[in-house]
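Student: Okay, got some structures for you below.
Read-outs throughout are calculated quantities, based only on the coordinates presented, and are distinct from any laboratory measurement. In this text the structure is predicted, and so the values were computed from the model without any measurement. Cβ atoms are built from the backbone, for glycine too; each structure is taken alone.
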Structure P
Amino acid sequence: MKTSPLFPALFFVLITSFSYAQKWPFKFGKVTEEEMQLEKCEFYPEAKSMVLGEYGDLSFYYTDDHGWKYEMEVTVRKKIFKITDGDQANVKISLYEPVKGSAKEEITGIKSYTYNEVDGKIEREKLDNSEYYTKRISDYWVEISFAIPNVKEGSVIEYTYRKTSDYLYNLTTWYFQSDIPTAHSEFRFTIPEYFNYQASQLGNVYLGENENKTKPEKFTYKWEVQEAMGNVRKGTGTLESNSKWRRMVLRNIPPIEDEPFMNNRSDVPSRLEFQLMSTNFPNSVMKVVAGSYQKFNNELLTSSSFGDRLKNGNFVKSLENSLQGKSPLEKGQSIYTHISKHFDWNKSYNFMSSQAGRPAYNKKSGNVADINLTLVAALREFDLQAFPVILSTRGHGTAHPIYPSYDDFNYVIAVIIVDGKLITCDATSGLPFGQLPLKCRNGNGWLVNDGGGKWLDLKANSKYVETTVIKTEIKEGELVTHVQQREADYAAHSFLRKIRNSSEEEYSKTISAAFSDAEVKNFHVSEIDLSQPVEIEYDVVREGNDADVIYIQPIITGSIQSCPFTRESRTSHIDFPYTQSRRVLAQITIPEGYQAELPEAAIYKLPDGAGAFIFNVQQQGDQVHVVSTLTIKKTMFSTEEYTSLKRFYEMVSNKNQELIVLSR
């Protein structure tokens, strides 16, 4: 007897779903007078708009043609207090539809209303169904967008839609938190017992209500059996599922706000993410679905857009004579320099190549993957140990540490191993051999190799080093301060990035703006060599006087002058892209007849040796010497460490602003 190839040996048709009737926070299409009269968000009064309520409901179903799918109904209602840039009236919905793949997602049932009060009556305006647009925004995502009409100050707006998807590996993430405050966010989901998902709540805002129940669902299935004599028997049966039902509610949720050293904004919101771990269907054995990085690594190695691009680098055979007699390190430097100069980067990010090897080399332009995978192939051609490292750039988000996703990554670099030392390179960056642009310093990258791959710390040896010498004296009735700064590592990168977009004269004006009561003269920058520290010199000249009391700030630059952390608490971790070393040596010459009153020396430390600040003051004859040394050894600080870090920065900035008082 032979069964027809239906999944999984049967196919199911949902005929009924036991409804767990819970009252939603509001009824779509019906606003209240209280909502129309609301003048501010009670728990976040400065808000220009707020989410009055939002809810989502996710459930599964089965179709004859496409198998298992899920649908998610979403409804959102907002209050507009003040019109700013109109963003709250512009709705964007993302659909996961990779160019290379079979996943299909669809939006139906879009409805939207705007409510305004006119002459004491509530008027409702409906969105025209033809006024929404579809566009592809990447190789993986499509965006549906529409603008809610006639939005004014005081308007209430709402919209609803239904999303269906056959991409079951990662269900749609539910975001409880957004960039405006939310009074009520509620999400419910029902998942048949055949699917085992890991549901992870992420972020720093916690649940107000959390209900878990077993929800009975009934399905009918059709079966079809072909017997030995060619006869076909058909029938139906009933299948019961003890499905997992869950209801999650958050209330009075603050908005996500930009904060200093907040790297990946997409990591911050309180949200619920789903990862399919395994399936266990009737009449089938359990199947583990969740991918591993080792499996992901092997997929990349066999991909025509990745692994195949690493083979056959004979297109750089012309370099053979120039590389003879060179050490592996020198060879790596030469090949990197050649590839960097040979290609023009088209500013496109990707870790999968559209072309590489000889076609890309001949074209002389391409995306990040086209260039850096070509670099790896070229290095291997001359027997250098080189590998690609895929990563997520700063601001793009953090790659999941356990379950890989192609969408988590958007960049690829090269790593060369010489004498056991790993040297990271990006041939699109314009930086010297062995240096990475700051955007790549985002936690860990995945090194792809034949041994299954491994994580690589991309912040290792990432440093910001600045040394400043300041000499101040009174000459010819003027207070003259000569500044010499030596910028190394990412301090140099930061300076060069600023000056690259302007002339030296324009940049000197930027420095002048920092000294509103003084004039900046004699600005000079050393000859720029990207492999060497940058040296900057200038004079800061203020009007002097022969007053009986003169106030001098010895540390006018080169260290923390103000605290960037202003809020009492924080909802996102602090992510410095590098460790920091800032040292300032200041010398003040005391005019004849004056006495100096000096600040006190100080030492401040962060817990667990994460950082320290040392402030020393010493007078020798008519010279006062001040040394301000700041060291931050850690790059990542948790929200629990925020208070101590904020206090540390406040004390450092206050100390650096203290004055030397000269009197006679």
Structure Q
Amino acid sequence: MKAKLIVPLLATALLLPVGPVAATTTAKFSLGYRVTDSQDQPNRAAEYYKLKDSLVGAAKISDLSGRRHFFFEGTYLNEEDYSGELHFDQAGLLRINLFGESVYHNLDHIPYPAPLETVNSPTGGTPLFREDLNPGDDYHLDVHQSSAHVRGKLPSFPAHINLNYWRLDRRGKKQLRFLDESCNGCHLQSRSQDVNRVTEEFTGSVDAHLGPIDLIFEQLVRIFRDKEPLLVDAFDQHRYRTSNDDALLVHDENPDSRLVASTVKAHTSLSGGLSGAAAVTFGTRTNQSRINTLGPVEAETDFIKTSGDVTYIPAPNLTFNLRYRLLDMNAGNTDVQVLTDLTTPPNTAGANALPSIAVRDSIDLTTAVYNATGTWRPNRQIALKADLRREDIDRSNTGAAGETGIWLLPEKETRNRLRLSAYVHPTAVRGLKLNTWYQYRISDDPAYATTVARGHEGFAGLTWMPSTGSWGLSLNGQVARARNDEHSIFQPSATPGIETEYPIHRRSEDDNIGAGIWFTPKDRIHCTLSYGYIRNRIVQDLVFGMDSANNLVVPDDSVEYTQHVHSAVFAANWQIAQRLAFLSEGHISWSKARFNPQFDLQMTGFNPAAVNTTAFTVNSDGLRELSALDTRQMGILAGLDWEPVDTWTCSARYSYDKYQDQLGDEFDGSAQTVTLSVAKAW
């Protein structure tokens, strides 16, 4: 409703006569209309705006009257895309900041052939069914974010009161794809799921200056609510069937949750040769499940966070920092889940018994981080920095006795990192600045694919702005190499009690290059050109399949995944005349990715249709095809600004965006917009 009031307010402001405005006050209002058009499937081409013809407007007001400061800025594109920000400060005694925005996000609708497609398996066995129950639905999210901050100061006492409110509201519709576990076939379904989720956060704090120490107390409450009812489905022929075959079962949920945290902080004066700070937080997070066919579902996490910082400056060119962080989380959950109104499979003993499932204890975590930094500035042109970080991790309840080591995290892990940095501003080359760093990481017991066992990373960058002021450039590059060779997968073998071990090695490579240049080829023309390149490469051993005893395991060494992303942007502004300006921008990006397993062999499996075993070929062609990515995105923007008289501006904007998939056309499309507006300034 607030957004819909912006347009008539702007129109009124433009049409009504305005009297003299104080010299300390400035204001600008604009009003216009935007026309949109699209071809094919525009959701990826115009991912973050709604293609809808609408009035557009903007407002900007600033007032600096004595010790009072007021500022407001807002934009409006349509009822789902707008933003506003307000700031008010009365002599430092009362400060108010308000912010609100709404963003429209288009989501993919992955097509399933309609109305039903049947695909037979390679062995001639169980078929695959694919079905879209809502083929014509459009998927999107309206993301609303708002915040309010109020800060008050007591006139006669050095203390402040702070109140904060933050809200994130997501509404819309998205695609839910799932398997109903039918025994007669693999039935893949797609259906629409309404989204209405709200996260709210309330924070209040009091700070006071008590001699050499500042004390702060803060209270936080964060609440998440999913306002939509739980999605249900019949799940026909599910292995666990309800006693009433017409009953519906719920899908997984995003449980409502509540977080409460209390924090006490203290710090000395931030100036001087020695300063310190400390803080402690006590908090609890509780999940509140609404599932009624499974229970009880209870989960709660208590945590304590502590921190300490010391800064020592023995000399103007030397600084030392010590930091300490501790996180201690104790998680609890229900030990046993009872599946209410469900029976065990009909072919098992006690078919009418109510099944229960033992739940493993949640992982408790204690993390301590120690960080020491030293900075030396031998002169104004050079700064050298060394940073040493150690992280001790202690996990409990990482797995029950007798479990294999497939998913287990290490109970104790120590991570170390050393970073050396240099900042150089050579006087011999005017306007040149150099920045470089190198870091080494190591872990004594790394978690597979989440922790680096050994890693090297380096960065180098420069910016150069010659004294002529007519051009400048920036270059930077970052390279990372990491390995993790300390993981194995164990599978049962044909011999009872003996497992087959498959060592899993993994290494990764990440490269990032950026370059930019700005230049003024002639008076009143300013151009910028930038280019970025990202490369990711992962090489790891993989195991496809599940059972060594039945020859259903396919080990594949050194499987490679690579991704390359290129992007380029060019922009030019031309002040054609004193009251006429032209602006333009063009961008293009292309992404390519490949997953490259290599296996092709004969296997023996069970054929339900023939009720016997049969030999069939298994290869990786389908995996490569499903994982391949090759896309192109491009766009242009052009505009004119004309000031026919002082304080009046007429503007025109045109934009065109296109998305193209080189391997398919399901999401290919384009979108274009034309916007005309007029603005008045006072």
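Student: To test your reading of the models, identify which of P, Q gives -4000 for helix-only ellipticity at 222 nm (-39500 (n - 2.57) for each DSSP H run of 4 or more, over all residues; to 500) when calculated.
Tutor: Comparing all candidates, it corresponds to P.
Student: Using mean count of other Cβ atoms within 10 Å over residues 155-162 for the comparison, can you identify which of P, Q gives the largest number?
Tutor: If we compare mean count of other Cβ atoms within 10 Å over residues 155-162 over P, Q, the biggest value is for P.
Student: Here semi-axes √(5λ) of the Cα gyration tensor in Å, for residues 339-642 alone has been calculated and equals 53, 30, 20, so which of P, Q was it run on?
Tutor: So the calculation was done on Q.
Student: Of the structures labelled P, Q, one was used to calculate FRET efficiency 1/(1 + (r/R0)^6) of positions 43 and 203 (r between Cβ atoms, R0 = 41 Å, to 0.05), giving 1.00. Name it.
Tutor: P
Student: Work out which structure the value 38.9 belongs to, where mean projected area of the Cα convex hull in nm² was derived from one of P, Q.
Tutor: Comparing all candidates, it corresponds to Q.
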